[in-house]
Structure I
Amino acid sequence: MQRLFDEVNSLDKRCYEKFLLSEDLLMEHAASSMALYISENYSSLNSILIVCGSGNNGADGIALARLLYTKFHVNLYLASPSKSSMAKLQLQRAQALGVNIIEELTLCDITVDCLFGTGLNKALNENYINLINTLNSYNSVKIACDIPSGINNIGQVESIAFEADITITMGALKTSLFTDVSKDYVGDVVVANLGVQRNIYEIESNKYILEQSDMKLPFRDKKNSHKGSFGHLNVVAGCKKGAGIIAAKAAFGFGAGLVSVVCHENLDLPYHIMQTHFISENCTAIAIGMGLGKYETQEIRKILNKNVPKIIDADLFYDELICEVLDQEVVLTPHPKEFISLLKLCDVANITIDELQNNRFLYVEKFCEKYPKVVLLLKGANVIIAQDRKIYVNTFGSAVLSKGGSGDVLSGLIGSLLAQRYKPLDATISASLAHAIAARNYKKNNYSLVPSDLVEEVRKL
C-alpha cells in the first residue's frame, strides 16, 4: 500500500528545513520528472502544448517547456501573467532559451495542464471554464501537472475539470486525487520525484492507497484439514431471498468450508449450500442485512448478539438496531444512501448524499472516531475502508460493478473470510480487492456482468 496525504506543503517545507533543498530545486526536480515521463512514454509524438497559470503550478509547466525544448515542438501558452516569484523566474529562463510562447491555443499531440495545483480554493471564472472546455475537446494525450485543474484541495469539482489521461502529481499521493468525483478526471496517477526518494520525502500517514499485493487470498496451506477447518458462514436471508443466496454462493467460492442460508421458508439452493431455520451452533461468522426487508426485531437482535464476527449490509442501516452492535468488531458495508441514514441514526451527522459525496473522507473519519471498533466499508467509485484512525482506499473499482447483486457478492466474500478467521479489517481489505479486481478481469462487455460472472472471476484469482 502507498501513503496518502491531505496536503504536502508541510512535506515541501520539511525538505527546505531538514534537507536544505530550496523551492527552486524542488521545482526543477518536479519538471525533470515530468519531462522524463513524457520523453520515455511519448517519444513517437512531435508536438506538445503546455498551458500555464500564474502561480507555481504554472511555473512547473514553464520549467517543463524549457526542459523539452527541441526534443518536442513546444508551444507554451500563458493563460494569465506570471505572478508568483517562481513563475516569473521560470519564465525568464524559458525566454532566454527561446521557448516558443504562443498567443492562441493550438492543437498538439500532447496537452499538459499546468493551470492550477492543489491550491485551487475558489470557483473558476468563465474564461477558465471556456479554456478547460477547449482543452478537453482536443484529441490529444492529456497530462495534468499535480492535479487536474478544476479539482480543489478536497477533491470537489464545482463546474468543470481538466480530463487527464495521466496525472503526474508532485512528491506524494494526495487525497483529493482519490475522491469519487475525481475518478473521471485524474486518469492514471504517477508520482514525481522532488529531489529525494519518496520514502524520505513522505512521513507517516493515516491514509493509504491499496495495491493488488495487499490482497491476501485464502489459499489452503494445511494438508491435515477438513471442511470445518475453513469455517462455517451463516447467511441470513430475508424478504428478497436472492440477495442472501448470491452472498452464500460467493462465500462458498471464496473458501468457506461450509455455508448455510438461514431462512424459515424452504429455499431452492445449490446442493453445496445448506439451509437452516436458525443460526448454526458451529457457525464462525454471520452475514446479515442483504435483502432483509421486514423482519422480527427480537429474532434479529438475538442474531446480532451472537458472539461471532459479523458482516452487516443494506436494510439494517435504516434501523436503530444497528446502534446496538457498534461497540463490537463488526464490518459495515453501506452505500452512500445507507451511510447517511447510519450517520443520522448514530447522531454523527444529518446530511444529504451530495454533502457526503463532496466530503466522503471527512464523514468516514467522524463515524470511525465515534466507533473505533467498527470496520467501515463505504461503497463508491473508490471504496473507502476504515477502522479507528486508519483509512484505506481501493481504487480498482469500475462501472462493471454498477449492477444489482454486486454488493451481495461483496458481503459474501467478506463473510467467507471472517468465517475463515481473518481479522475483520484484513477480511474487508482482501475481499474488497478481490471483488474489484475480479470485475476488472471480466472480459465481456462492461454492461453485461451478472453476479455469477463475478463469483466465477473471483474463483480464478
Structure II
Amino acid sequence: MSKIIKGGTIVTPKGSFAADLRIEDNKIAEIAEQLPADGAEVLDATGCLLFPGFIDAHTHFDMSTGTALTADNFHSGTRGAIVGGTTTIVDFATQEKGETLVQALKNWHAKADGVSSCDYAFHMAISDWNPSVRNEIDTMVAEGVTSFKLYLAYDNLRVSDGELYEILKCVRDVHGIIGVHCENGDLVNEMIAEKRAAGELTPAAHPASRPDFVEAEAVSRYLYIAEASDAPVNIVHLSTKLGFDEVLKARAKGQKVYVETCPHYLMLDESRYNLENFESAKYVCSPPLRKKEDQQCLWTALKNNDIDTVSTDHCSFNFKKQKEQGRDDFSKIPNGMPGVEHRPAVMYTYGVCENRITKEQMAAQLSENTARLFGMYPQKGAMLAGSDADIVVWDPSFKGTITAQHMQQNVDYTPYEGLAVTGRPKAVFLRGQQVVQDGEVIAEHCGAYVHRHESEYYPQHG
C-alpha cells in the first residue's frame, strides 16, 4: 500500500511549497499539489513542514578513549537521532595503532549492524599511516567509505604534516573528502602541562589550554597543505572567528573548503566553565566552548552560507563516574558532549525562529549539503521522486523544554537542560516506514548501512 502525506509544506534549499507526497517501495514516488488518496494510507500534515530527513555527519557512538566508553552506543544514540528527526548518521570508524582499515571497518559494522534505528555510514579515521594502509584506500571506497578523518591533536590519533599531505593526495585521487580536527597538538600538550604545573586543575583551565589561535593555526596549516596537494577539504567542528578567517583567506585563493560547526558552539559560551561544584565538567569538549563574538561569527557565516553543514560531534560521557574522573585534574575529564537528539529542535528554534537562518537553509545545512559532500545525494538529503523516503513531518506549533529526564540519549545530562524549544517531528519516516510518532519511537532497529559514492565537493565557493 502506498502512503500519502497530505497538506504539508515541502522545504528544500531552493524553496518551499505546498504539496502532497506519495511514498511507494521505500522511495518518494511523486510530489504534486493534490494527489488522490484512493487506497492509500494517509497522514494529515496540515500546518506542518516536510523536511528531508536530517543527517548528522559527526557522531561518536560506542567509542572508547582508553579510560572511558561513551554512554551512547548505536542503540541509544540512533534512537535519540531518529526521535529528533535525524534519519542518517555518519559515525567514525577509528583505526587503532597497528590495525588495518578493513579491521576497523569490520569493528564498527559489528557495533552498528542490526542495532541502529536510523540509517548509518562511516567515515574512516586514520591514526596509523603506512604503505599497507595506503593500499586499503581503494578497498574502503569499494566498501562505500568515501570520507576520512584525521587529527592534528591527541597523541594517540594525530598524523604528521607529511602524512597529512600524502593522505590528502591519496584520497583526492579517489574523489573522497577528508575532515580534520584542527588543533595544534604540540601547543595543547604544552599548555595543559603549564596549567597543571601552576596548580590550575579545575575545568576552567580547559579552554585556557586550547585558545582560539590553537585552532586557527591548525586550520591555516591544514589549508596550506591542502593547497599543495590540490585537494578539496572539510573542517570539522569549527569554533572560532580566527579559524573562520583562515577559511575565508583560502577560499579567496580559490580553494575548495567545506566547513562544519556544531550547535553547542552556536548556543553555549565559555562562561559555562566558571560553574561551581564541578558542573563545568559537563561542558568539557574539544575544541572548547568559545566567546560570544565567536558565536556571532558562526551564526553570520551560516546566514551567509559560508558554513556548509551543522552536525553535533555527539560524544557522550556520563557526568557521574565518567566526567568525574577529572575532578582533581581537568586534563583527565573525558572530552565530549551529547547532542544528536536535540540538534534539529535547537536549530529550528534558535536559528529559523530567531531569523538567523531560513527554514530552507536549515534543510541545506542539516541535510542536503551533508548528503552532497559525503556522497549520499540524491539517495539521501533530497525531496525528489526516486530518493529514499526519509521525511520529517515537522510540527512548528509544538512547544517544549529539553531535559535529561525525557530523552532517548543514554547519558545522565544534556548541555541544553531547561532550554525552551519550538517545533518537533510529528512523524519521521525512514525509507518509507514511519518510525516516530509525536515524540515517541514506534519502530526501532530499522537502520541500514549507506554505501556512499564520491563527494560532490558541493556547494561551490569562490
Structure III
Amino acid sequence: MTSTALLTDQYELTMISAALAAGTAGRRCVFEVFARRLPDGRRYGVVAGTGRLLDELADFRFTDDELRALTGIVDEATLDWLAGYRFSGEIDGYAEGELYFPGSPVLTVRGGFAEAVILETLVLSILNHDSAIASAAARMVSAAAGRPIIEMGSRRTHERAAVAAARAAYLAGLTATSNLEAARTYGVPSAGTAAHAWTLSFAGSGGERAAFAAQIARLGIGTTLLVDTYDITTGVRNAIEVAGPELNAVRIDSGDLGMLARQVRQQLDDLGATRTKIVVSGDLDEYAIASLRAEPVDIYGVGTSLVTGSGAPTAGMVYKLVEVDGIPVSKRASHKESRGGAKRAVRTARDTGTVVEEILYRDGTALPPDAAGTLNVRELQIPLVRGGDRVDGLPTLTDARTHLARGLVSLPWEGLGLSHGEPAIGTRFADTPTPETP
C-alpha cells in the first residue's frame, strides 16, 4: 500500500490538533461538496473522479513514514490520533457521470469533525480536477456529433494528472487515449502510431516513403500515417502508393485543418482510397471541433485543451461544514455563502425524458408532494461509503460513461450549446417557489 494520507494541507492537521485539545474532535458533522457556480460559459458540469477518490480513501492511513514526516509539525497527541486514523463515517454522492449544476450536493460526508475535515483536500483535489476534465470533454463529444475523439494530452500535463485526465475523458465519451498507464489501470482503450520524429528519422535513407513503408511493414495497413511532415499532397500520395488504397487513415497535425481536410479527402478519393479516414489534431478544443463539423474529418485528436479543462482547469467545488450535532451551520461571507443543513437532491423530468430542474430539500425530511407537481422525480445521491467501507456494486467506469451519455440527451437542447448562457436547468430549494415557465 502506498499511503495517500499526506495528500492534504497542513491546516487540516492543525484543526485536528486544536479540536483534540478542545474536546470537539468527535462532534458529529456533515460536510458537503458543491460548486457555487459553473465556470464562465458552461451550461452544465459532469461529476468525475468519485471512483478514484474511493480508491485513494482506502489508502488514507498514517504509517510510520507519514508520522515521521509530521514530527515537529503537530504535537504528540495528534500523532497518536493520526496513527490510528481510519475513516469510519458515511459518504453519499452523485454517481460518476451525473450532471451537476450550481448548488448540487455532489458529495456528502458524515462523521466526527476530525475524521471528516481531514478529507477536504483529498476530496477536492480529485473531484475538482476530474470533473473539470470530464466537463470539457463532454462538450467536445457534443461538438463532434458522433465522430470519435482520441485523448492525447499526456505531454501537456503532470504525469499523474495525465492518467486521471485520460480516465475522465473516457468517462465523458472519448474513444481512446494515448496514455498506456490509463489503459493498464482503468482499461481505457489505447491508440497511437507515429510522430513527426519517425518520418524525420529516415532523412538520407529513403525519406518519407521509407518511413511509411517501415511502419506498414510492422503495423499493417490498419495503421495511421502522419502526412504533414513535409508537403501534405506529396505525403498523401506516398502514403497510398506505399500502403495501397485500403490504408486505414492519414493524420493532419497542422495548418488550416478544414481546408486541408477537404483537399486531402479529394486527393484520397482520386487515388481510389475512398475508405481511408482523415484524423486531425493540433490544439483542438470544442469550438475548433464544432467549426470542423461540416468538413470531411473522421476522427479528432485532442490534447492541451482537454487536459487543462479547455479554459476551466478546476470545477470550483468547495467542501463546507453544513451541520454540527444536527444543528445547521452556514458561512455568510460575501460571495461565499452556503446554506446550512444536510441536503438531498432530486431532478425532475417530463414524460419525454427532458429534465426540468433540480430540487434540493432537507435531509431526513420528505420532498414536499407539490414540489415536483406532475413531473417524474429521480433521486440523485447514492450510498458510496458505509462504516468507512466502500459500498459494493457501485457503478463502473463503463456504467458512468453510459449514464452521462443518457444525461446529456435529457438536457433541453439549448443546454448543449457552446454559447454563453444560464445553466441548462435551474437548481432550487424545496421551500422556494417554482419559477414560472413562459
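Tabulated data
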item	result
Which of I, II, III yields 10, 31, 25, 19, 11, 3, 0 [P(r) over Cα pairs in 10 Å bins from 0, in percent, for residues 6-149 alone, calculated]	II
Comparison of I, II, III by distance in nm of label points 7 Å out along Cα→Cβ at positions 54 and 262 - largest value held by	I
Value 6.1, calculated as distance in nm of label points 7 Å out along Cα→Cβ at positions 22 and 198, assigned to which of I, II, III	III
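Values quoted throughout were computed directly from the atomic coordinates according to the rules given, and no laboratory measurement underlies them. The structure displayed is predicted, hence computed values, not measured ones. Cβ atoms are built from the backbone, for glycine too; each structure is taken alone.
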